[in-house]
Structure 1
Amino acid sequence: MFTAKDVMTLRERTGAGMMDCKKALTECNGDADKAVDFLREKGLAAAAKKAGRIAAEGIVDAYIHMGGKIGVLLEVNCETDFVAKTDDFKNLVHDIALHIAAAKPTYIAIADVNAEEIEKEKEITRAQQLNEEKPKPAAIIEKIVEGRIAKYYKEVCLLEQPFVKDPDVTINQLLNNAVAKIGEKISIRRFVRYEMGEGLQKREDNFVDEVMSQVKA
C-alpha cells in the first residue's frame, strides 16, 4: 500500500512523527495528500500547529529577470528575526519570487479569488460543453466544471501552483517543508509582479523555459 519512503516523505512534508505519518497513510489507503489533511485535522502536522502563531518578522525580496524584463517584489513572514536572516529562509523567499516571475500567479490562496471570477469560469465551461455536437449529461458536465475550476486555481493561485524548479511539489508543500525544517510559521503576505511592456502588443516569450535554463546553468 505504501513504503517506508512514503512515510519519510510525509514526515518531511508535515513535520509530524513517524508513527503518526504511518497511521495517517494507513487510514488514507496510502494517499499522501489525504494523509496530509488527516494529520492537519488531528492537529499533528507541524505547519498546522504553527498556523495560529504570529509571524511578524521576515524579509522583502526582489527578483529581477536578466535584462530587466520581469520584476517581482515579495514579502514572506516568519516568527523571528533570527530565522529571517538565515540562508535557508532567504533562499526559500528568493525561490518563491523566481517562481512568481515565471508562473504569473494572480492571487496567493484560493480564498483570495473573487467569487464572481469563479462563477464566470464555470459559466464559460458549461457553455462550451453544451455547445458541443453531442452534449454530455448534466452530471458529467458538472464534473468537468469542477475539474476546470481545480485547474484554474492552479493557474492563478500561488499556493496551488507546481513549483517551477520541482513540479512534483506545490508552493504550499514547499512552505510546509520549510516550516518542518525551520521550525517556525512561515506565510506569504503579499507580492507584486511587473512585466516590461505589460498590456502592450509584443511577441510572446516562453519565460518559464528561459528561467529554467538559467536555473540549470
Structure 2
Amino acid sequence: MGCGRVGSALAKSLESAGHSVAIIDRDAGAFRRLPAEFSGQRVTGIGFDRDTLVEAGIDKAEAFAAVSSGDNSNIIAARVARETFGVENVVARIYDPRRAEVYQKLGIPTVATVRWTADQVIRRLLPSGMLSEWRDPSGNIVLAELAYNPAWVGHRVSRLEEESGARVALLTRFGEGILPERGTVVQDGDLVHVMMRWDHRDQVERVFSAGPTEGH
C-alpha cells in the first residue's frame, strides 16, 4: 500500500526478485513512479478498505507492506491484513519513532522512517536466509540475523546453539533486544541474531531452516 518513492522502489525490487506484486494507492497518478516494465497489478483505492484489498488479491498474499505517507493509514491497513486476512508477513512504515515502538510492542512489525531502509522492509516481507549485520576485521566472524523454521518456536536457545554450532547473541522480541540465557525459549515472532564463523554459515542456515532434529 502506497506508491510513493518507497512503495514504488519496493514494488520494483520484489518483482525483480521474481515475486508477483500488487500495489495500492488512492491517487492513480502515483503509479507513474513505477517503471515502464512493471507488470504487477495497480489498484486505485483506500489501502485499508477491505474491498480494495480483496481486489488487490490480499486473500492470496504471502506478505503486505503499508508504506503510504500516513501513520494511521499504515497501521490500520497492517492490522486489517494480519487480523482479518491472516497475512503472516506484515510491516508498517511509521514516521513517529515513539508510535512505532508502541505498535512493535503490540505485535505489529514497524519500521520508523528515521532508520528505514528497503532491506529492512523486504526482510520482514521475505524472512528467509541470512542477513549479515557485522563482521570482524579479519572477516572470520559474522553477526547475522537468521530466519528459522517455525518448528524451533518453543525450543530453548541452548538447543539451537547445540545443533547449529552458532552462538545466539541476542533475540529481538516486540522491538526490544534480549540477551538470552540457556533456558530462554524461542517465541513466535522473535528475530534471532547469531555469532558464527563465516565459513560455517551454510551449515548454520541449514540447521535453522530444517528445524530441530527428531528424537534429539
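Where a number appears in this text, it was derived from the coordinates with a stated rule and is not lab data. Bear in mind that the values here come from a model prediction, so they are computed numbers and not experimental data. Cβ atoms are built from the backbone, for glycine too; each structure is taken alone.
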- Task: Kindly point out which one of 1, 2 the value 0.90 was derived from, the read-out being FRET efficiency 1/(1 + (r/R0)^6) of positions 40 and 152 (r between Cβ atoms, R0 = 35 Å, to 0.05).
- Result: 1
- Note on the structure: Comparing 1, 2 on percent of Cα pairs over 16 Å apart, for residues 8-55 alone, the highest sits with 2
- Message: When percent of Cα pairs over 29 Å apart is computed for each of 1, 2, which one produces 32?
- Response: 2
- Message: Comparing Kirkwood radius over Cα pairs in Å, for residues 96-167 alone across 1, 2, which structure shows the greatest value?
- Response: 2
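Work out which structure the value 3.0 belongs to, where distance in nm of label points 7 Å out along Cα→Cβ at positions 32 and 64 was derived from one of 1, 2.
Source structure: 2.
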- Query: One of 1, 2 was used to compute distance in nm of label points 7 Å out along Cα→Cβ at positions 24 and 176, and the answer was 3.2. Which one was it?
  - Reply: 2
- Query: If you work out relative contact order in percent (Cα under 8 Å, 6 or more apart) for 1, 2, which one comes out largest?
  - Reply: 1
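If helix-only ellipticity at 222 nm (-39500 (n - 2.57) for each DSSP H run of 4 or more, over all residues; to 500) is computed to be -8000, which of 1, 2 is the source?
Answer by label: 2.
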